[in-house]
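Values quoted throughout were computed directly from the atomic coordinates according to the rules given, and no laboratory measurement underlies them. As the structure is a prediction and not an experimental result, all values here were calculated from the model. Cβ atoms are built from the backbone, for glycine too; each structure is taken alone.
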Structure P
Amino acid sequence: MKNMRISAFLMPLFALLAGVSGFYLRLMEIWNVFDDRTGLPERGAGITYALIALSAVFLFVIFLFALHTGSKYTSPSGFENAFGTESLAYPFCFLVIGLVWLGSTVKHFIDINAAGSIPFAEVSFSILSALSAISVFLFSVEVFQDPRRKTKLVLSVVPILFICFWLILLYRRNASNPILLSYCYQCLAIISSALGFYFTSGYVHNRPTPGRIVFSFFAAIYFCFVTLADNHTISIKLIFTMLIATNAIYSSMLLRNMQRKR
């Protein structure tokens, strides 16, 4: 128990520090490796290899930690017991996350609208993003007030639908883009975020997966940080930041309550 309480602080901190390092390398890569005129990256750039190496080492470390967690520890039954949601700080944190997420979505929609006619995909993106922001907060309230309420089952699925739609939208935008390096980290950030919400929902449906969820949480933190360096609007960057906050909070809450297998 004591070791996991220490890990509940150190591992999210490790993921955040690795993410900051990845953000810096990605920023240097964008500034120095990609050609301003053609958008093509320079071949054999040291910064590119350094970022790939950092990402590989980070994924290897969290894979080992997730493997250790899944084999040696287990979670208490029930979402509220596994994550320890009895503190008022839990719904308060997600109120802040939900409000920032919702505000960022509204700003994104206004910015798109100002540019002219709004594509249906962007309207759908904004609606699903807004619903996700609201559901993230309402989910925390439902669990805090009464974990037996069934509405949390639906609320836990909404962010998964949004992020999966975001992944489809990213693919549509880059289907003909031959420069994989320009969007691969964003793709990894969205995939790991979707997995994080998916495995979190598993705890609501009494299907806990300690090793997988821990790996997804930390991967999402890292790749969301890295993609903050990409050329996104401030609204999209704020949504990625809220995903970082969500995964960091949940990973710490979960690790703190894990119990060694007997």
Structure Q
Amino acid sequence: MTFTGKVAVVTGAASGMGAATAREFAATGGEVIVVDRNGPLAEQVANDINSGPPVIGDVSDASFCKRVVETALERHGRLDVLVNAAGIIVRADALNTSDEQWQRIMDVNVKGVFFMSRAAVPHMKILGRGAIVNFGSIWGTVGATGAVAYCASKGAVHQITRAMALDHVRDGIRINAVCPGEVNTPMLASERTEPVTAELMERLAATVPLGRLADPLEIARVVLFLASDSASYITGSLLTVDAGYTAR
């Protein structure tokens, strides 16, 4: 896969799967706009891939999302790919999820995907083509204990993906979601009620049929496939990448 001459916006690009995706796009010749709230980490990724200054801000702000797209157009004159990788998690059941936690996870995980996609689509329509890849999750399809807000938010992402894919299929815009399982990222270790140790990571890996956690790069390569011309007949799909976790 090559993205020479293509421009990609990647949100949540400062770490984890977002950073791996940004690096892969750059490695295959694409121009990347790095987007994240974490300025220092975003600067590091942007410098590593020589992509120009990152755009720092919160994807739950619709005006910020418009500015991200405008930045891509100002720098490169086009926008070919949008990857909505920004996301957060709250590890709690309903009784222990505060109003503020519920609202924040919906703001980032759901509004962020919607606002960024809404900002990008008009410019992709002008090109007559484009690809949006959203980060869903296996927890948007099957239930999980102790993560009710996260599960609900990812279920919403899956439905945004399907509905927008149908709305814009005749515009030449393909919209899909990648649905990772257990991936070795900072989010996997976050919000834990017990210390994050090598033993904990081993226990998590043991829940996966393949017997290990995914590397962020393994997810990034699937994102690039969905964004590439190799996936030209795929839209409205949720592509599960979980080493058999949900096959049981």
Structure R
Amino acid sequence: MKKATIYSIVLAVIIILGYLGSFLILPPASWTGDPSAFHWTLANSVLYTLLHIGAAVLFLVGVGAYKATLRTAYIQIAIGVILAGAGLAQVVILNIFNLIQTPWVQDGGVMIPFVLAGVMIYLGTRAMAKLVNVRSIFTNIWVVSSLTALAVVLVSLVPHGSSSLPETFFDISNAISVGDIVLYLVSLILVLQIKRHSGVYYTESMAWLSLGLMGSVVITTSILLGTLITGNVPAGYLLDVFVIIGGLVYLKAGQSFAKTKEL
């Protein structure tokens, strides 16, 4: 049995056990809602966190078969995927354990994983694009930084709903969301260009990675729009479903890369 298949099976077992095991955790004393709501919220958080971590593991399974430059790109993308899942999971955990008023949230530390996720995924796709000689303005860090800064300025000027969050944190949160949207979108464009340059050997891997990035763009855009309209970070089972689907797509992308060996 191939290594990628073995890892996929082991990860599937861990993900399922982690998801089911989360239903055994008792609600904290601070939880005032329906216990079933606590369990479903926590279980979904555990699920998409494990999916993203599993995807990163699969990205790294076959990394030893690649040249150093390509290996670095895969590692950066894997770290970005982990941080994206961890960032989403911590928001849920902070809510269900009533930790919104902690300094980590109020001072904006909660957004750090999201910042790093977008940056790492972009750096990884940029490295891959340069390796296969993709000619694009989006491999220029100064161009991408300028686009990101422009998007941040524009979103700060958009009127928004009344928020219970401190205005500074609210603005920082939206700035990071729109920054991530730009980085995910630029990464998506680069991956589509890489797909055209790399030939059929990498077609499946790049297709799944592009779908994962599309999902990240859609999810982050939905969060940003919901935050601007309502004044609060949106949450709910529908968003959980989208994030879980996104995690599954990244998991499949990781498996595809794990099965692909450099010629």
Compare relative contact order in percent (Cα under 8 Å, 6 or more apart) across structures P, Q, R and report the one with the greatest value. P
Between structures P, Q, R, where is Kirkwood radius over Cα pairs in Å, for residues 86-149 alone highest? R
Origin of the derived value 0.6 (distance in nm of label points 7 Å out along Cα→Cβ at positions 6 and 30; candidates P, Q, R): Q
